[in-house]
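Q: Structures are listed in the sections that come next.
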Structure 1
């Protein structure tokens, strides 16, 4: 398998808008979580308290990774995919599945966690699957074949597998932001692949394309922002003249998405912004406004395949 990876999320925290008379310290942690570059920044009046909170946040990230990572063999998600059933699912698994279900419904199925078998097939074949193998995999797609309740999560068709890569980073971002807010921090920025900020003064976030061109700078006060760029991760093809295929797939057609270069969504939570940006990236241009409205987005910045910038804002 040969996959070319560039940073999928090209949002970078530019600066904190400062001011005020109260002495403050800024404490940060940087690392990797759920396959993404992660960073947590706290602004507080006590450095020791901030460091203690960051240690708790790192422990929480490790716990979430043990639930949702596809790279951890013993994760709850991998156990579900291997056996087709997960008994007594942890509450956060059910909570994430509820978030995924909401985006699935808002997008008429453009966002669908059952896409994992198709993604794996395209990765193995460098984007050139055998037609029979592709037909077989398409039979395994469909969120309607997933059952989840407090006692059990079950995949109703043998061979099905889930991925939460289009929403788990946002979910983890929310969990960390909520943990830190519950500890009394009122100025924070959490980035676990997506961003969630808390005021009282805004954080400036630069939104850039995979090539680095700055598209826009936004102010994030109390909310979240997520970006999906279909061409940022590709299945490389070896035949002359063939273009690489993007990593965002439309589960309804089993084809790579090709309508958008960049989809950035602002919403109240990072899970919502993450899921909606993934859904829109997989959907036709004509569906974007409907998905944003149904999904509860606040604003969106979109760049189509021709490079034209579009904006949407809730009225």
Structure 2
């Protein structure tokens, strides 16, 4: 599978609009200024943002906003550090300076802003203005992904999948793609499904079961009950115990589920013994297969199929 690497965004570094100003900032300018005068880093940062857009009696003043971002950063405000990194990277209202951009982004990560780690990961992965370094990209994306930034999860999964900057980690990629997809990164779900299809085509029973689950939920692929059942069945026949449990439950609810030709053909193509094929029509057969691997309920089947990283 050829991945389309890296989502080109720069978190925390987008143009500010009046609608984006949080309610907490919509206080009187006097009150905000008073807090800033007392050295409140958050207030100084918010005042800088208002100078970016103009608000109430505060006029748009890029020079003043830059000075305030620097002051807020010097007082330890991580968001100001991240935004300064963006300004130096873009050369926005300051001379473009990549070393300064990397300095402030790194400081922002140290101060607790995982969005800055995602930004650094993107820079090193894309090779924009810095030497491309997938190893460093992995490190920075890893910090951002651990903090729950879904775009970082997707981009780190790309690196794991392609073996860039380290060893290939297919299982890790699948887990990250799933997190990112559930966090709203649609492309991650599609990539995960493509990876599962490739693995399933090579006979990976767990991938078959995971693909069955994906079709049952419409995650990365269109919802399709028939394909879901087929992949769960293929996974169960391949020895995946979680899939065996799913098939057992299906047969318990719908005893004639495998009377359809496509399902019986799948079984016949893999199992040559007619007596065993008859046994497979019973949910008990599959429950016993699952239980032999320690799976006796749906919770255990889910934990087995989706182990916690």
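Here, each number is a calculation from the coordinates, and none is a lab measurement. In this text the structure is predicted, and so the values were computed from the model without any measurement. Cβ atoms are built from the backbone, for glycine too; each structure is taken alone.
Q: Assuming 10 is relative contact order in percent (Cα under 8 Å, 6 or more apart) as calculated from a single structure, say which of 1, 2 it is.
A: Answer by label: 2.
Q: Quick check for you: by distance in nm of label points 7 Å out along Cα→Cβ at positions 108 and 140, which of 1, 2 is greatest?
A: 1
Q: Of structures 1, 2, which gives 24.4 when mean count of other Cβ atoms within 10 Å over residues 44-51 is computed from the coordinates?
A: The read-out comes from structure 2.
Q: Identify the structure, out of 1, 2, from whose coordinates distance in nm of label points 7 Å out along Cα→Cβ at positions 84 and 284 was calculated to give 3.5.
A: Here the read-out was taken from 1.
Q: State the single structure among 1, 2 that was used to calculate mean projected area of the Cα convex hull in nm², for residues 52-211 alone, giving 11.9.
A: For mean projected area of the Cα convex hull in nm², for residues 52-211 alone, the value 11.9 is produced by structure 1.
Q: Can you tell which of 1, 2 yields 4.3 when distance in nm of label points 7 Å out along Cα→Cβ at positions 92 and 132 is derived from it?
A: 1
Q: Of the structures labelled 1, 2, which one yields -10000 when helix-only ellipticity at 222 nm (-39500 (n - 2.57) for each DSSP H run of 4 or more, over all residues; to 500) is computed from its coordinates?
A: Only one of 1, 2 returns -10000 for helix-only ellipticity at 222 nm (-39500 (n - 2.57) for each DSSP H run of 4 or more, over all residues; to 500), namely 1.
Q: Taking 6, 22, 22, 17, 13, 10, 7, 2, 0 as the value of P(r) over Cα pairs in 10 Å bins from 0, in percent derived from one of the structures shown (1, 2), identify that structure.
A: 2
Q: If distance in nm of label points 7 Å out along Cα→Cβ at positions 148 and 204 comes out at 2.8 when worked out from the coordinates, which of 1, 2 was used?
A: 2
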